Every structure is written in structure tokens, then in C-alpha cells.
1. Figure out for me which of the structures P, Q the number 19 belongs to, where relative contact order in percent (Cα under 8 Å, 6 or more apart) was derived from the coordinates.
2. Taking 2.3 as the value of distance in nm of label points 7 Å out along Cα→Cβ at positions 97 and 273 derived from one of the structures shown (P, Q), identify that structure.
3. Looking at structures P, Q, which one was semi-axes √(5λ) of the Cα gyration tensor in Å calculated from, given that it came out as 39, 32, 16?
4. helix-only ellipticity at 222 nm (-39500 (n - 2.57) for each DSSP H run of 4 or more, over all residues; to 500) was computed and gave -9500; which structure, P, Q, did it come from?
5. For mean count of other Cβ atoms within 10 Å over residues 113-120, find whichever of P, Q sits highest and give me its label.
6. Just checking, which of P, Q has the largest value of mean count of other Cβ atoms within 10 Å over residues 201-208?
7. From which structure (P, Q) was semi-axes √(5λ) of the Cα gyration tensor in Å, for residues 145-264 alone calculated, if the value obtained is 23, 21, 12?
Structure P
Amino acid sequence: MESISMPNLTYQPTCELHAIRARADLYQHIRAFFAQKQVLEVETPLLSSAGVTDVHLASIATLRHVQGKAQQHYLHTSPEFAMKRLLASGSGPIYQICKVFRDNEHGRKHNSEFTMLEWYRPHFSLRQLMHETTELLQQCGSARLADVRPIVLSYKHAFMDRLDINPITATLQQLKESTRRVGLEIDLGEDRLAYIDLLFSHMVEPSLGFDTPVFLTNFPPEMASLAKTQLDDDGEEVAARFELYINGLELANAYDELVDAQVLRQRFNTDNAMRAQLGLKCMPLDEHLLAALPHMPACAGIALGIDRLLMIIQDHMRLEQVITFPAHLA
């Protein structure tokens, strides 16, 4: 009789019990931090009729029935759109801890389902948000972060320090030559931004935040996403945003939030045009968000990866060491 091969099944989590306890402890510290600052905890839907248009993010689609009618909805990649609708409705400063979903993201520091802390501060500058983020890290209950003092570094200068090329003004040909010079023999066609991403992820990002955490600021304007743009000290247009890096790991992403609905609609449509060129599904726009934006106060917002923060706190190298059941075991 032919034997039947059974999969290697396990019921046990990939993390240790102390990691589960550390997560619970971290949540308590986060909630105490924001309660003291009178920032309101909120909850918004995981499912939405609109999807994210960003060509680098893949939403997970699902079919559900609303009032008896089958509709395709999407698990959110971030609670951002719904939280901005609350801001436009007069919520004041808010935060949320929730699960978010990004299809086909798996690896040492990725899982298609992960936990995000996101908060918004009306009338805050990015500098004020950096200060508050530093405070949060210092009070998250970790001895490793108790005295943390991040430095501020521009995307342009981090790029130039490693590659001697300005990513804001570099031509496509210069970027191609840089990739060949560092041994990255990858043909990305005429996609200038893809070459910048390639060089950054391989040559710049792995070096950030080892001696001290780094707030990386002033990204190329093509990376503005839902952020405003501004001029830097050299008079070059940049995206008004920052990312936080510790030990080469991107931990948080913050914007000086765009509140111009017309500009945002244009960006969404540009994203969908690029999706069509790449053979990706064009995503329905969130008309609720676009209607809310003119009523939203000027604010700064930030998304911080809880699972990655736990990796840093516990000195782990893999995401599966701080979550119970990664996607392949769920």
C-alpha cells in the first residue's frame, strides 16, 4: 500500500512565552503613555470598500455581503484612511493598535498580518512628533531604549554618504551606473524610483541606526505618498516625512499629512495608471477619505510596527520570534 505523506504540523507558537508576556507589557505602557497625554484610543474597521493604490503594497481582497449584496472589500494595509475621517469629524488627537494586512509579505522582518500602532497629532510639526516618538520609546518598558536619543539625518545625505550621488537630482542613467558600480546587476527598465529604492534598500538602509537610532527625513518627492512636499535647505523639493531606523530596521513612518483632496486624488490616479502599466489591479478610491480631507486639521501622523519594536526590545532577529503564529502556521 502506498503511504500518504502528511505535512509537518505543529500546534505550538513560534515565539516563547516571555515574548507573549513582553507584548502584553508593551501594550500597557503604550496605553498609559497616551492616556497621560490625553490622546484618545479609537477603533476602526479592518475591511473597506476601497483599497490602497500604492504600487508597492498589495491589499488582500475578500468577498462579503452587505445588506444581502455581495461586495468585494479589502483588509486595510493601515488604519490611516478611517482615522483621518475621525480627525475630520473633530476627534482631536487619536491612536490605534490594530492588525493590518499586506499580501505576500513574508520573511525575516515581514509577515502578511502584523500589528501596527498609528497615531495622529493635530497641529503638530514633524519635529514635535519626533520628540514624542522618542518619549514613547524611552517609556516603553525596555532598558535597551530607556536612554535612546535618535539623531536626524536627511535621506539625501544618507544616500550621498554611502553612494556619493544625490537621489533628488540624479538622472536615470546616473542611478543605473550606481547600481552597476556596487554590483547590483538588475534591469528595472526606465523606472527611476525603482533604482532609488534598490540602492537604498541594499546600500543605505542596512547601515542605519546601529550606533544610535536615526530619524531619516526629507525623502524624494516621488515618495510623498500621503505627505506634503516642501523645499529643503538646498531649495530642492522633498517629501515632508520621516522614518525611524534602529539596527538597520525601519520601525516607523511619519508624514506631515496632506490635506488637499485634489492633490491626493491626482496621486491616487497616478498610482492606478502605474498599476495598469505594471499589469496590477487598479484599486477603487476611498471617496469617504477624499470628502473628509478638506475638513481635516493640519496634523502629523505616524505608523509604528509593534512586532518590529518587540524584535528590538528582545534583541531578536526574526519576526516569528515575537509573534505567535506566522502566516505559514496560521
Structure Q
Amino acid sequence: MEALESKTYTTEKTLAEQMNERLRELKMTKAEAAMRMNYSRPALSQYLNGKYGSDPTEIEKKITEFLLASGGMEGVPETPETTEGTGLKLKSKVEFFESRDFINTIGVCQACQENIGLGIIVGKSGQGKTHALKKYAKLQRVAYIECDDTMACRDLVEAIEMELGMPRSTGGTIWSRVNRIREFFNVNQGYLLIIDEADKLINKYTQKKMEILRGIFDQSDVGIVIAGEPRLETELKSSLTRFANRMDFYYKLKGLNQNEVMDYLEGFDIDEAAMGELISRATNHNNGCFRLLDRTLNNVLRVLKERGESKVTLKIVSEASSMMML
């Protein structure tokens, strides 16, 4: 009887309790956690509220992986990398960094999806726009299209059809296929359509591809986010006013600031000169960006691992950069 009682009354926290506690510590919403886990927001919320009616095996595996990655799994210590042949600890690079640009990009996507709105996000190449959009696109009912200069109207329509999982059209006019897309969104409500690199859809000869998107938005229950480099905003204001005056949400990426760079590099052993160089690579107005910082750090970690060292010096940064196009 005593043995039975000791098993029945336990002080161990359930997986849901550990997850809820970890989210409070990280000041993270369930929606943000679901995005990191690449899992359904409603399913995670139901599980954490004790209302999950399906087989929990898969979601419990995802939660366990999240807790292990964030250092929140009870009884499992974090294991930083060590350099080969030595006992030196080498901190791993942050895989998911929530800069102000990331947070605001995600915010525009959420607002457009929840309010069936039209939003625009603009930013220079390398500032992290596409990274944030692709992260959000892992959520349910989000379709992500990345455009390029070679796209014709038919290509854009086909890309949307494929992303939505619609049966592949063997014929029909562009008008009829766009109507089927509109019908899909009206029947399957709650979708967000993200059009990345949208500036590549516009040229001096035609804006028809943007007009297709405007038509889908006007006649469908769907939120749309268009994103691209700064010229996208200029083109919309100058030659696509019917598109521009429908915009509900807008964000222009600002790039990393010094404090964000230092937060991103927190935990690494970096001397003052090297830190100054890394901050410059991320923040200078000419070619500084998140992508350049990230590429440099990847090479720095490779050099440190090969040498069996852990301190980042200016010499290490220079050596790591010797094969990069800066």
C-alpha cells in the first residue's frame, strides 16, 4: 500500500507543466513556441491546457526537443560543444535570434492572417526578412511564394496553386485559374499568402502580376503579405496606387543595432577588437547586415574548432574572412 501511494502522489512535473513553466521563463507565447517547433498552434495550446484528444506521441516528442534545445528539460544538463582534442568549451551559435526586425516581421504576418489584411514588408538584402518569413510560413494555413525575375503571370498562378496543394491545372485561362484560387481561399478561410521578393514581379513593361495579387485579395477571404527590397515600396507608391492604398500593415526593416549584435554573440569569448569588427560587419550602412555577421561567425567557429581554441580574436576573424567575398 505504501509503495502504491508513493507512485500515486509524485512531485514530478508533467511535460505540459514543464513547457508552460519554460514559456513563462522565456517570456514566450504559445504561438512563438509553436513556430519554433514547426507545429500547429491550436494543437500545442490544447495540449498545454490539458484538452488534447489525439495521440500525444508526436507533440510530446516536439515539446521534449524544444525543452532540450532551450535548456528547460528537468534532469538533463546542457552540453556545449568542445573543441576537438581538448576540454575547451565552444559555445554553439544561436540558431534562432529574435531581433526587433524579426519580431515586427512576424507581427505583420500575424496581423494580416488574423485580420484578413494586406501588408508590406521591405528591407535590404541580408537583413533577415526572408528568414523570418520562412519561419512564419511553417505554421498552418500559410502559403509562401518566393518570386524571381523570370516569372510570368502563369508561373505566379501555378506557384500559388502548388503551394496550396490544389490539383495541377492542365489548361484554362489565367482568369479561370485565379478564380479557382479565390474560391479556395473563400472555402478554406484563415489563410495567409506570403509573396517574397515581390519587387521582382514589377518592371517598366508590366504590373500584371501585382494586379493578379490585388484581385485575389479583393475577392477572397485571405490575408496577403508582400515583401521585397526597398524599391518595392517606391514602385507601389508611384505606379501601383490601387495596390498601395489598400495596405493595412507596413514595416521597414532597420537592421541590427549594436546591442542586438552583442546579444547575438553573448557567451562567446571575444576580445574587444574582434567584437568591434563583428559589430561593424552587422551594422555599417554600406554593406553591414545580419547575413554577413552570420556567415563570419560560421567561419570563425570553423577556424576555432580546427585549432582547438575558444577565444575569438581579430586575427581569427581575419583568417575566417579570408575566403569570403566582403
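1. Q
2. The value was obtained from structure Q.
3. Going through each structure in turn, the value belongs to Q.
4. P
5. By mean count of other Cβ atoms within 10 Å over residues 113-120, the leading structure of P, Q is P.
6. Between P, Q, the highest calculated value is found for P.
7. For semi-axes √(5λ) of the Cα gyration tensor in Å, for residues 145-264 alone, the value 23, 21, 12 is produced by structure P.
Only the coordinates and a few stated rules stand behind these numbers; no lab work does. Owing to the predicted nature of the structure, the values given are computational and were not obtained by experimental measurement. Cβ atoms are built from the backbone, for glycine too; each structure is taken alone.
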